Structure I
Amino acid sequence: MDLSIIERIKARYQRLGASSRKVADYIINNSTNAASKTITDISQECGVSTATLSRFARTLGYSTFSQLRWALASEINTQTESVEDIDIADSPKTVARKTLAANIETLTGTFALINEQDLVQARDYIVHARKLGFYGLGGSNIVALDAYHKFMRMPIAVIHDIEYHMALMQTALMDKQDCAIVISQTGNDTDTLVLAESLRNNGVPIIVITSFADSPLTEYGDVVFYSISKDSKTHLEALESFTSQLAINDCLYALTAQYFGKRGEANRDRIRAVISTKHPS
């Protein structure tokens with residue numbers, strides 16, 4: 001059986017330098033806080049640099065401290081599992097309660113991994129983009145389409161195509177003045193990675209939304225958001241991840257709307273006006 005993160009830290013403790021031991025002590029004694037706080041907060045509380053946190057994460061086999069934080073949060077959630085499986089004898093109301101509880105826990109876990117620095121950086125990429133593209137395959141394509149539908153209301157040129165080859169062609173025409181949001185639950189789909197590679201080759205800032213911190217897709221992200229999901233007999237991991245992916249896009253949309261203010265409101269009014277001609281009140 002794989003060692004837990006705390007057990008792995010303890011196993012390596014004697015080989016750590018003085019600064020890394022401060023980080024190790026903090027995580028061992030404050031694992032729940034460490035999973036939810038920002039890198040800046042942890043560096044200040046430990047009295048070490050953010051570079052030390054990154055080196056510490058690599059010591060444990062993670063590319064970044066954010067990945068370690070995500071893995072720690074997932075481990076804590078697993079240890080304190082509260083989502084109940086649906087039983088064949090459950091009433092319809094009980095099935096509904098358990099299903100909604102699973103989604104609430106997924107959203108709570110996702111929020112715990114979001115830090116303000118990433119939100120600000122992602123917002124800045126979006127609001128200063130000449131074009132904003134949304135990319136995903138399978139269920140993630142639905143999430144990308146939902147985001148495209150929302151962001152049409154903002155004063156930004158947005159692009160999305162449900163057909164893969166058309167989407168791939170779009171990536172070839174984007175550059176560093178644009179921004180792409182790439183969504184994948186597993187983060188290891190080969191076609192999604194081809195999209196990300198094309199975007200990176202053109203210098204496009206990439207915002208990644210995925211459920212797996214050690215997936216290849218995270219290596220392409222200038223900003224990475226993690227959509228928490230859990231698997232059980234009756235709660236499908238990908239479906240719960242779908243909920244948190246939608247929520248992350250909602251957060252990015254709300255930040256963008258906040259930034260544009262009245263300019264965004266004017267666009268929304270124009271869209272409502274044209275839709276009302278088809279659906280008068």
Structure II
Amino acid sequence: MATELSRIRHYPELDGKTLLVCVGAMKCATSWLHAYMGGLEGVSPSPLKELHFFSRDFPEHALSDMDLLAVRRLTLFLSQEGHPAEHLAASPMLQAALDRVQMIYDDNAYFGHMARISTPQTRVICDVTPAYSVLGTAGFAHMQAFCATQDIRLKLLFVMRDPVERLWSQLRHMQQQGLTEDATQAWADALDAPAIMARGDYRATVKALDDCFAPEDLLYLFYEDLAGGDALPRLCRFLDTPWRSPGPGLRRNETTVGTALPHDAQKALAAALAPQYAFCRARFGGDLPKQWQG
């Protein structure tokens with residue numbers, strides 16, 4: 001259902017704030033970044049990672065029906081032992097799940113959710129949804145127009161990881177979720193699956209972002225720099241908030257299926273993803289992590 005921008009109400013609680021939207025990529029530590037940003041001064045991420053609000057009008061590369069999953073998630077939360085109203089009053093996650101279901105039939109619920117989680121101390125609100133990486137130019141243009149209905153500044157974050165490592169992590173994660181039986185056998189089919197390959201199409205995502213947003217409103221980071229590089233200080237400067245050490249450990253939502261990448265699969269994946277390596281070398285030059293294979 002297309003959004004009618006004229007029906008989007010203004011939320012004065014958001015005036016002057018920044019909306020940071022992290023658009024991926026999948027399996028690039030976005031769950032960890034979501035938790036990290038929740039500890040930064042003046043930054044309020046949605047309690048619900050992966051809102052998938054902007055994905056609804058651009059479902060071409062969807063891996064599942066996120067509105068249906070939102071309803072099922074809320075049903076599961078409300079079925080927990082105890083009084084549902086008490087759970088709702090006490091749980092920010094449950095409140096966010098309810099907000100997300102409302103977004104199915106009321107586009108105002110997106111900024112209503114952001115206004116509700118915002119406090120007087122909040123300068124930055126965050127939507128971390130890696131699936132947004134496949135929205136394309138039309139999807140990002142829609143996001144920009146939708147956010148222009150508010151007195152906010154929209155900023156975009158995109159995190160990249162070695163293309164072969166990222167895809168193999170995604171396939172192992174799919175095996176963990178029961179979406180495929182064996183990643184060592186599924187990789188060949190994955191190379192012919194547009195929805196899977198689109199999530200590692202850095203060239204398409206970066207070009208679409210560059211087409212739609214000013215350079216000062218874009219931040220490109222690399223997964224490999226999060227642990228010991230300058231990625232986090234750059235992120236904090238981008239958000240205009242003091243840097244905070246993340247402390248030990250970088251694992252969150254870690255894929256537990258640890259199957260090694262077979263040699264024949266590594267060669268095939270590297271060949272299929274060669275254009276991504278070439279694009280990133282040309283686009284990011286010396287900023288590209290040395291750990292990248294291509």
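Derivation of every value follows stated rules applied to the coordinates shown; laboratory data play no part. Worth saying up front: this structure is predicted, and the values here are computed from it rather than measured. Cβ atoms are built from the backbone, for glycine too; each structure is taken alone.
Summary of values
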item	result
Highest-scoring label, criterion being relative contact order in percent (Cα under 8 Å, 6 or more apart), among I, II	II
Parent structure of the calculated result 2.3, given that distance in nm of label points 7 Å out along Cα→Cβ at positions 108 and 132 is the read-out and I, II the choices	II
Which of I, II leads on distance in nm of label points 7 Å out along Cα→Cβ at positions 44 and 140, largest value	I
Identity of the structure behind -18500 (criterion: helix-only ellipticity at 222 nm (-39500 (n - 2.57) for each DSSP H run of 4 or more, over all residues; to 500), calculated), options I, II	I
Of the structures I, II, the one that 62 was derived from, the read-out being percent of Cα pairs over 19 Å apart, for residues 92-227 alone	II
Among I, II, which structure scores highest (criterion: Rg/Rh (Cα atoms, Kirkwood Rh))	I
Parent structure of the calculated result 15.9, given that mean count of other Cβ atoms within 10 Å over residues 28-35 is the read-out and I, II the choices	I
